Structure 1
Amino acid sequence: MKIVEKKGNEITFTLKIENSLANAIRRYVNEIPILAVDEVEIFKNDSPLYDEALAHRLALIPIKTNSKKEGKLKLESKKEGFVYSGELKGDVDIVYDNIPITFLNKNQEISLLAIVKTGKGSEHSKFSPGIIFYREVMEITLEKSLKEKVKKMFPENEIKEKENKIILIDNKKKEILDVCDGICEKEKKKIETNPTGELIITIESFGQIPPKEIFVKSIKRLKEDLTEISKKL
């Protein structure tokens, strides 16, 4: 494994792994238990949003997931202007404080209680911790006359020379194969591509748990299910 980029709630790395296994890990992201608002008791809602629309917005606010399996959040506001996620107070923590929930005019009020529970993304998208996507790392072989042009366009990518050809390794976060295809089509040059057996994988977290933890927990859940299937067989 080699880290390509790590930034905020996102990590990109290369890994030698079969496509089928990577796809299974990707699918099991939605089997990771995550906290989210599951029920809402609305005592007063003078805002422009219907109660069900308000409950829907609350459910999509990411909540930090730890050892707790449930909790409660209260929201009470009489101030004029936007009501933000940071105003939710209770025994669980909100990931982002600046998500707009609704808007109040003068003399309007909102009062509610949100019940937070643990669930999985396979049950509802509000319990999804993030996404995983990937592609194959490719060796792109071009004519040597294009070396300076591609080097200027892709300074971060590795370029190797072999006789009258150059080999460009497409192993960075930004995919360059389509661009190389376009260059060769315009210049009327030949292009060859060969898979390296590696994948470049990106994990984006919605904030409930770190991206690295998403990968580890997804693999753990997959192993648990495979063990259970093995026992039944």
Structure 2
Amino acid sequence: MAKHLELTPRLQLLADWVPQGARLADVGTDHAYLPVWLSLHGRVSCAIASDLRKGPLERARQTGSTYGAENIDYRLCNGLADIRGDEVDTVAIAGMGGETIAAILSAAPWTKDGKHTLLLQPMTRSAQLRRFLMENDYVITREALVRDRGTIYPVMEVQAGEMELTLGQLHGGAKLLYDPLGDRYIIEKIIRLQGAVVGLSHSADPAKADAVRDTITALMEMREEWRHANCP
């Protein structure tokens, strides 16, 4: 029956990065497609599927029951509030804004004890998440882009450590120099920021417009680096 459960490209990339035999916590699991798929394919030794709301958690239970997935514990909790660090070694947080992911990690300092791998997939505000990681003793060890339903999303593998990111890397990705989607990802960000500059040009705070212009310049430099690395 496992072959009948197919993941979206976004979740499949996350699944591919889960270490074999991991003890997984999937935060904001919704339908629990990720832990159920991993369980059915023998990729995890156990999994915790958690969600903040009863409705999504009930859908998660139904998914597990439908596909006969075992070794999954379903928990109603806010982020990682009711999950102990010694219960898991891998944490997946996907489908949320970068600021929400940052808040979940901030409330669970054990995630940076050096014993856990974090797999993060922000839907929005990825720059805010990267800045939080940089400023709070996390390091992005791997990053990749995935196109899902026409939108490009970043996926990050994160562990405890230190890193310094440039302005361009905060907005354009920490480790995407050779990613096939890197050029398109940067171009889309530049276009959105150019629109923001137009709106800010009429504001009473010219410093904000200048900051956006600086970011655009940094991203344009990153694009040139990507082109030089990938288009000899």
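Bear in mind these aren't lab numbers, they're just calculated from the coordinates by the rules spelled out. What you see is a predicted model; the values in this text were computed from it and never measured. Cβ atoms are built from the backbone, for glycine too; each structure is taken alone.
Here helix-only ellipticity at 222 nm (-39500 (n - 2.57) for each DSSP H run of 4 or more, over all residues; to 500) was calculated and came to -13500; which of the structures 1, 2 was it taken from?
Working: 1: -7500; 2: -13500.
Computed on structure 2.
Taking FRET efficiency 1/(1 + (r/R0)^6) of positions 105 and 153 (r between Cβ atoms, R0 = 30 Å, to 0.05) as the quantity of interest, name the structure among 1, 2 where it is greatest. Each step should come with its number before you reach the end.
Numbers: 1: 0.05; 2: 0.95.
Largest calculated value belongs to 2.
Any idea which of 1, 2 comes out highest on FRET efficiency 1/(1 + (r/R0)^6) of positions 33 and 113 (r between Cβ atoms, R0 = 30 Å, to 0.05)?
1
With semi-axes √(5λ) of the Cα gyration tensor in Å derived from the coordinates and found to be 46, 24, 13, which of 1, 2 does the value describe?
Source structure for this number: 1.
Have a look at 1, 2 and say which one yields 14 for relative contact order in percent (Cα under 8 Å, 6 or more apart), as calculated.
It must be structure 2, since only it matches.
As an exercise: distance in nm of label points 7 Å out along Cα→Cβ at positions 9 and 137, calculated from one structure in 1, 2, equals 2.8. Which structure is it?
Clearly, the read-out refers to 1.
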